[in-house]
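**Q** Listed next: structures, encoded as structure tokens.
Throughout, read-outs are computed from the coordinates displayed, never taken from laboratory work. Keep in mind it's a predicted model, so treat the numbers as computed, not measured. Cβ atoms are built from the backbone, for glycine too; each structure is taken alone.
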Structure I
Amino acid sequence: MTIAQFAVLIASLAAALMSFCFFMVLDLRKRQPEVQVYWTRLAMLIGVFVVSYAVMIFFPSLPPNVMFLVVALVFLLGAVYVLLTIRLIRGILHEYMNDPGER
């Protein structure tokens, strides 16, 4: 197995795992309407990641400049994903801490 084939295998596994995460987020979005907007944004970003990982299959045929651009965009979207995740967790904790109801 070449390095390129191994990279495609890894990207395929990542796409499968992210697809599973996508459906988990859709389920969580229904369960927590108070932070639904964040779940929706995360679902959209996960969809972008799934597509990005699928593009990895074509990386060996892409020019190097395009490869660098795709990688840079994935890094940027990864940073946005982390930011949204932190804001989501903060929103959930805020709701939990301020809700004197069920515990």
Structure II
Amino acid sequence: MRVEVIEVQCREGVPVQFCRPASRARASRRYRVRAVLGFWVEGTAWWRSKAVRAVLGRESHESIDTTPELDRTIWRVEARAGEQAQVGVYDLVRDGDGAWSLARAAD
């Protein structure tokens, strides 16, 4: 899955608009969120972590990172870039460290 880093503006913790940076294929675009279709939290696969592999003897104890991986929140929104643009459905992902990315776009 290709993940694209984006900038998101929220109001009371809910995404209201996001910006996709310019790429070789297109110019930068700002999208206004029309509706939140749903949101959910995905937990991390803690059982695949380096710390667990070290306990099981599959990883060196010196190389383990004890920083826990954090859950991420996915917001499925309906949005469009301008009043005349077609409406699309987008999955905006907020990682546990606060970084936003666009995981899926159906536009």
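**Q** Given a value of 1.6 for distance in nm of label points 7 Å out along Cα→Cβ at positions 8 and 88, point me to the structure among I, II it was derived from.
**A** II
**Q** Sticking with this structure for a sec: Which one of I, II has relative contact order in percent (Cα under 8 Å, 6 or more apart), as calculated from the coordinates, equal to 31?
**A** I
**Q** Work out the source of -29500 here, i.e. which of I, II gives that when helix-only ellipticity at 222 nm (-39500 (n - 2.57) for each DSSP H run of 4 or more, over all residues; to 500) is computed.
**A** This figure was derived from I.
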